[in-house]
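Listed below are the structures to be examined.
What follows draws every value from the coordinates through simple rules; no lab data is involved. Source: prediction; values computed, not measured. Cβ atoms are built from the backbone, for glycine too; each structure is taken alone.
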Structure 1
Amino acid sequence: MSFIFEKKVISPEELKAEYPLPEKDALKKKDRDNQIKDIITGDSDKFLVIIGPCSADNEDAVCDYISRLAKVQEKVSDKLIIIPRIYTNKPRTTGEGYKGIVHQPDPEKEPDLNEGLIAMRKMHLRAIAETGLTAADEMLYPENWPYVEDILSYVAVGARSVEDQQHRLTISGMDIPAGMKNPTSGDFSVMLNSCIAAQVSHTFLYRQYEVRTTGNPLAHTILRGAVNKHGQSLPNYHYEDLQLLLKMYHQRELANPATIIDANHANSNKKYSEQPRIVGEILHSRSVNPDIAKLVKGVMIESYIESGSQKVSEHIYGKSITDACLGWEESEKLLYYIADHI
């Protein structure tokens, strides 16, 4: 047979029992969830900044980075809600390369998904305990949701997953904001159709059960740029793009029209240093059009301690081993700039 069953991994129930979320941290998460929800629904005029490494590859470096974010959060709490990116699954276009800490707790060793699930949960729990900041993660694998449902405050669905039925249906059962990225083709209709699907109730097969969901009204869009048939990046964060998205939202009468703009990926043509300039343009668009200001609820930024990226074998502390990221000095400056200009 084609599938070789290596070993049975720990169940969500077992993992949560072994590494529980302490009550005091559960209360922090509840408060954070409410604040983030209020931004998506328009009940708060604060701005979301979802920021952090392309891939959370090292617990010590990631938690060090988030502790720096926490200090900034204290100073800008009247303007911004900072959500650290703790992305533990890394999509790979060709299937090759480092797939995230869930696959490889040690990037230089063979995959070990059982240890990876443990490493994922421990890192999230440590970040909350040390900083009080609950995080965002990408839902690359819908069946992983029960392992983190009590600790995440935000979920993103990537450009290659947004058309997948199981992703859409799983999001419909979540009670936290979920951002649906535009597909790599850039088609806004696909992204908005995903939101429609995620906002309503469904019955489907999930982890050996027939389940029914109630719908997630906090599902919204993420603009991450597109790639044309020639492999060229096409940004979609410009003023005209936002006007078009707003028009399409109104045509569909979706709950809570909202978008987050990813300042990297195809919007920057993967030139990480362009992110501050792109964020600046987004803030300008919000400043000249109140309807766009209501639509654009935040930005997504790839950032780490050291700027750029490295090979797995280089071992530079706090430097990305996947996509290149903005360094801490530039990131801190950008966070204060955002707070001053929203």
Structure 2
Amino acid sequence: MAEELTEELKYVVDVLEKLVNTPSPSGYTAEVLGFVESEARRMGFETARNRKGGVIVSVQGKTEEVLGLSAHVDTLGAMVRSINSDGSLRMEPIGGYMMETVEGSYCKIHTRCGRVYTGTILTVQPSVHTYDDARKLERKASNMAVRIDEEVKSKEETEALGIAPGDFISLDPCFVHTQSGFIKSRHLDDKASVAVLMGLLKAVADSGNRPEQCLRILISNYEEIGHGASYIPQEITEFLAVDMGALGEDLSGDEYRVSICAMDSSGPYDYEMTGRLIEIAKEKEIGYAVDIFPHYGSDVSAALSAGNNIRGALIGQGVHASHSMERTHEKGLLQTLRLLKGYIGIE
């Protein structure tokens, strides 16, 4: 049994549940960004939007230097590519994931006329009782279909519902918070980190303490497709992405600690910032691991690629089975929050 949650951590988990249950595949994020902005304003912080719709929360610091923090609220999902002759939908993935991880998943179809329908993602040979090659069929987008929960038997009947190519498809997150402290859900990448940043804002608001630097917290909305933080406020000199710690066979991290990423597919992160994060973790006895993620990019990667004149680093709670049925633990969320509090100087 996990210990009873502190008020601070309970807030993070409650916000996380609301976030993952708000559909937001890349390109369809207005509702979830509205929630984040409303919550930040409720706590007394000023907010703004960039032209891509991302939310920027400003926090006054003790100095004029500006630290940027980011997490992304967009997720994996899909889009209606076409309507099949039997009324089912052909889909095109949004973001990088294996088709095996969405086979059998419940989903929602969000039409551009404002209607929402439910469905299930299946292969085009969905039963071993009727298809000889059902088990051997390659799991790729062209072999998948969305079965709609409506009485349709033709393309024309589906079109009559208002469903059309270009409509978004969101995946059922299946959120579960176990008594042993695990959080199981799709989209912990990166809504777990958005929830942690909201917890950081709450800690600042509740304590009345100013961080050492002014903060610009960017909640980005196109990270899963590579350009989430390509634009950041020009006054930022240091930029720290809060994403997730990938877990794997030869990696050090786990679900109970915060991962500090020394290098990913975009190359090494800033040596001094990474070193400072490690020293803070040691000093405050925060559970942490340092790892390299060669199949990974972040908001800092996008910001650097876009030519922003910044130093950058990356941290995040360990998340098992990323881009699949993900899982983390209360302890990982807490260690990530503690490291952020130490880095901005309010603890």
Structures 1, 2, by mean projected area of the Cα convex hull in nm², for residues 167-286 alone: label with the highest value: 2
Which entry (1, 2) yields the derived value -12000 for helix-only ellipticity at 222 nm (-39500 (n - 2.57) for each DSSP H run of 4 or more, over all residues; to 500): 1
Which of 1, 2 yields 23 [relative contact order in percent (Cα under 8 Å, 6 or more apart), calculated]: 2
Entry that produces 1.76 once Cα Rg over 2.2 N^0.38 Å, for residues 119-214 alone is calculated, selected from 1, 2: 2
Source structure (of 1, 2) for P(r) over Cα pairs in 10 Å bins from 0, in percent, computed value 6, 26, 37, 24, 6, 0, 0: 1
Origin of the value 3.4, where distance in nm of label points 7 Å out along Cα→Cβ at positions 79 and 127 was derived from one of 1, 2: 2
Origin of the value 0.40, where FRET efficiency 1/(1 + (r/R0)^6) of positions 151 and 183 (r between Cβ atoms, R0 = 35 Å, to 0.05) was derived from one of 1, 2: 2
